[in-house]
Structure 1
Amino acid sequence: MENLYIDESGSMTCQYCDENPYFIIAIIRALNNDRLKRMYKRFVSSKIDRLRELDKNGKMFKNGRFYELKGSQFDPPLKREFVDFFCKNNYFELFYIEIDNRKINKNLFNNTARAFNYVLRLAFEYYLRYNYLPDSQYVIQLDERNERTETKYFLENYLNTELIGNNALTNNISVKYFDSRDNKLIQLADVFANIYFSQCITGNYTDQIDKMKRDGYLKNIFKFPYYKNIDNINSIC
């Protein structure tokens, strides 16, 4: 059984693309759930005062009590410390999906839930066919607050139909939705998504991205649209 935790940063939009050029999805493949959750607790307890100080919009603390990690509230030093803290015990692998809003067919974004599911399916098929992920049974866990009620149960059937039908997967995928405050590892995916989003916008986290690649944490960056780019087949983009 493989557990994958997904969250995103940015917006899927064809409007004002110069201001919103990227939408980033982070996927954490947990290799040791329990130890990764314990690391989460240690990070929060060791950084609690910094987190409180940085929480200008009341997203990480409610009524004075810690609520959840939100990467958008981190400053650059804490983002770098976050990578150093978590990337040292081989408890997870990380995958990114980078969507360039400036190159998207506008019709695709007429339904952003459909677009999200479509790109996620393409990425998973690629990961499976090129052995970034094993052919196994998967439980995918996502933040429910970014998903409309009528589409919450579509993704599971869609992924199973497409991936099994295309012979990319022989086992079933189960999709579960959580309020991110109740799922520590979705919160980690949120922070990792924001770090790569910030790298795409500012270029200030090259050392952290290179470290994650070099140390074996960052397995692949799937870029969309990719136009069957050979880089997506032979190497990390």
Structure 2
Amino acid sequence: MVTYPMVGFQVYSSDMNWLTEQQKEQIRKLAGTNPEEETCGFVMPDGSVIQVPNTAKNPKEEFRIEASTVAEYAEAVGCWHSHLEMERFSVRDQLAIHADGQMPWAVYTLSSNKFCECDPLSYAPYEGRPYVWGIWDCYSLICDWLERERDVRLPEWERGTWGEWDEPHFKPFDEEWSTWCRRVDEPRVGDILLFNVGSHHGHTDHVGVVTTNHYFLHHPASKLSCKSRLGSHWLRRVNSIVRPIELCSS
């Protein structure tokens, strides 16, 4: 085990980047000692960065921390690991973050010297969020925007398996929108866009929210959340434009 001293860790920051620059440098050093495998560890309440054994069968492509080690460091306030090439959270990472739901996570990519961070309890910005299924995805983004900007609270729904949105039987948006929205013909700020962008036509597999004239906010899978122009490319993929009931009289 390698331990680094206190460097002023803040449990919850004002955005999604929860690691300090000192902690990032320490993680770089730890990951660099074994550049052919993923390294992993925790950030402790005093701000110290520690490394723990990666017991995965294929440590070049994944990491695993034994349950006994997790229990030993139960007071940890953050979890980190390295990737050799991937500059985002893997599907396996996303499922772990979703299951945990409380602790900040970070991945450091050796090849590009970049960090990807996620604090599930932070006040995350609308643009530039890494994709984390069930924590930061297309639906959670429109929920955050509508609640903060229009005081509209959309219902939550239980996520299933990663990638389920690209299956033909995926129907939650198509089946439920009419209970909390009304269909409209022309989009305005606050309207929700129901898209079909995947492999199977005829159902909604992606959502966005109109934020300004001709632009909408959305979060494509495994990419950073962003604002896009609602031009012909996206209009061709719109199944429906719906307006939250609370905004219908405004």
Structure 3
Amino acid sequence: MNETPSATPRVQSTRSAQAIPDVVDRAAFQAELDKLRVREKAHTREGDAIAAARRRLPMVEVDAGLALVGADGRLTLLDAFEGRRQLVAYTHMWRTGRPAAEQCEGCTWCTSQVRELSYLHATDITFAVFSQGPYGESSRYRDFLGWDMPWYSAQASLDEILAGKSGSMHLICYLRDSDRVFETYWTTGRGVEAMDYSDALMDLTVYGRQEPWEDSPPGWPQPGWPQPGPLAAGSPAWRVNGRPAAQWSRLDAGRSDDLGTSKQR
């Protein structure tokens, strides 16, 4: 087991006294909020229309026998449905042979937020993670972080699962019709934010995500930018003091981050 820090690192605030919105009375505030609400409702309706179009997409058949590896050994893509009609799979990037601290901060960010699956199950949907690496070390990562969603290695079938897809982080939707499997939708990049409530809540706050691409007023805080090093490609909220942020609380709780890899930090 790697040496456990005595305390979780904290991100320091860089807010200045001037970097705040204008202060107005309640009536003026409500008037501006009402104008914004019109745009929010239009955005919601457009999202509904896009979802309706998504439900009308054609689909493509994929091999139901694609090989996966789970806790009980080899199984197939069809098995991963767990008998339900639909499957939503997230392909988790994996740095084979690397320690926990060097695993993908973006995938850790997204996957950490998928907790309660009963609502998906109630609508005949299974959610699972398809690790792009070997089952042994990647499943240890799942256990270290305390995730309880179904976890499989898709390493042997990645070429088929990722056929036609760009990017590196993917959500893929499948439909089962008896013993046949069809791919109905996939997304990558910011599309995987469907898994993530943290960004959605940040977007409601005055400082937003605090990232450089956002259209924010001058002086709004952007702590941690630019980030140093090759493993710091995403938001500074994703990786804190050299690790994916979600790992620190698990280390504080005494969990082992030993993945059985040879390289230790």
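Every number here is computed from the coordinates shown, using simple stated rules; none is lab data. Just so you know, these numbers come straight off a predicted model, no measurement behind them.
One of 1, 2, 3 was used to compute helix-only ellipticity at 222 nm (-39500 (n - 2.57) for each DSSP H run of 4 or more, over all residues; to 500), and the answer was -8000. Which one was it?
3
Computing mean projected area of the Cα convex hull in nm² gives 17.2 for which of 1, 2, 3?
It must be structure 3, since only it matches.
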